[in-house]
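Please find the structures below.
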Structure I
Amino acid sequence: MQISVSPIIAGIPPKIESKDCKWIRLQDVARLESGHTPSRKHPEWWGGDVPWLSLTDIRSLDGGYAYSTSENINEAGLKNSSARLLPVGTVCLSRTASIGFVTVLGKSMATSQDFANWVCDEDKLNPEFLMYAFMASRKYMQELGSGAVHKTIYMPAIKSFHIFAPDIQKQGEIAKLLKKKLEISATVLEQARGLLTEAEALSEKLLAATFVSANEI
């Protein structure tokens, strides 16, 4: 699938000809759920066994699955707030501050209100495909944000999202291919970082050795 624009668009999508893909209103293939933060004035609602996804977690989880979070809430926190327990496979898009960062829930959990959460219709939309589509649309997502201090994508824009996608079988194939390529890219990047660290250490040793030699002259 080749597309010269963002694979996810707010509002009316552009006309793009493709025999394999078409623009689909995201709410027609996934249920949109919001998040919520239980009151901090009730510490007894916190520290339970319900993972609670927040902006603190999202950058480290970006592009992968979420199995644990930095904070947990409990059943009382769920019952006494608008927080919702979301199912495994929910795609959570950060819409505030860290706009465009995204993860898939590998475990049932709740989220803060900083996320737009998509529960995919398993017969129509592959969660990993949706995650990668959001990742490919990150620059566009960030441009959608508005606000003086912390930029936010507001719900009217999110509710108007359309995704350019093939059928469910092809989505799975594309997701597997992208996952493999991203794993290779991550490995290469890690190796490059290791070489850079070694090069920096070598430079320091050479400088130190040079100064020692100079002082002995």
Structure II
Amino acid sequence: MTSPRIPLALEGYPFIGFSAFITLITAILGYDFLTWPCLILTTFILAFFRDPERISPAPPEALLSPADGKIILIEEQFDDKYLQQQVIKISIFMNVFNVHVNRIPVDGTIEAIRYTPGKFYSADSDKGALLNEHCGAILRTEKGERMVFVQVAGLIARRIVNWLEPGDTVQRGKRFGLIRFGSRVDLYLPLETKIAVKIGQKVRAGETALASFS
């Protein structure tokens, strides 16, 4: 029998543990004016690193959202960073209240991982899209389509976590990493992709169908 999984990202344990320890110390010392803010902060950190299970109702050919959040951009543009071609770019903004664990959008093989250090502007700004720390994964599907999903750090975020390696065979809906404390995820898709979402729509990682290649 499989043991039940604790719905928290392992990367959050140090933050949760430290905050809980400080809360306990202030409570023992009787510093109520500090204990309550620390307790609120600990609760927030617990919520931020939550990692619920997801089951997608979308059809097998659907490309799933890699992140929880809101669609802030859908446009055609030239991708000069990864694919060197015209693409459809979709951007998902994740605020601090969203689940920040990221998931694979479609089955395939990871061709390359490209990490770029950078600044920490607001993730929903033009500066953030161009200059922030980011990590892009180039994926080739089983049918040969190539796409990219990019984790972009935000104003508060200070580290991108990505567990993928070039050559990995991946399955849609599986966890591949997270971004700490506010961020965005961008997707670069082939022009022939059929988009199933609109700007302003809220999406859930591993559940919401963003598009399809067929």
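The numbers here are math on the coordinates, done by the rules we state, and not lab data. Because the structure is predicted, anything quoted here is derived from the model rather than measured. Cβ atoms are built from the backbone, for glycine too; each structure is taken alone.
Of the structures labelled I, II, which one yields -12500 when helix-only ellipticity at 222 nm (-39500 (n - 2.57) for each DSSP H run of 4 or more, over all residues; to 500) is computed from its coordinates? Of the options listed, only I reproduces it.
Of structures I, II, which gives -0.45, -0.79, -1.18 when log10 I(q)/I(0) by the Debye sum over Cα atoms at q = 0.09, 0.13, 0.17 Å⁻¹ is computed from the coordinates? Write down the numbers at each step before the final one.
Details: I: -0.45, -0.79, -1.18; II: -0.37, -0.72, -1.15.
Of the structures listed, the value fits I.
Supply the structure label, taken from I, II, corresponding to mean count of other Cβ atoms within 10 Å over residues 63-70 with the calculated value 26.0. Of the options listed, only II reproduces it.
The greatest value of mean count of other Cβ atoms within 10 Å over residues 39-46 among structures I, II is that of II. To which of I, II does the computed value 14.1 (mean count of other Cβ atoms within 10 Å over residues 71-78) belong? The value was obtained from structure II.
Please state which of the structures I, II yields 4.1 when distance in nm of label points 7 Å out along Cα→Cβ at positions 23 and 79 is computed from it. Working through the options, I get structure II.
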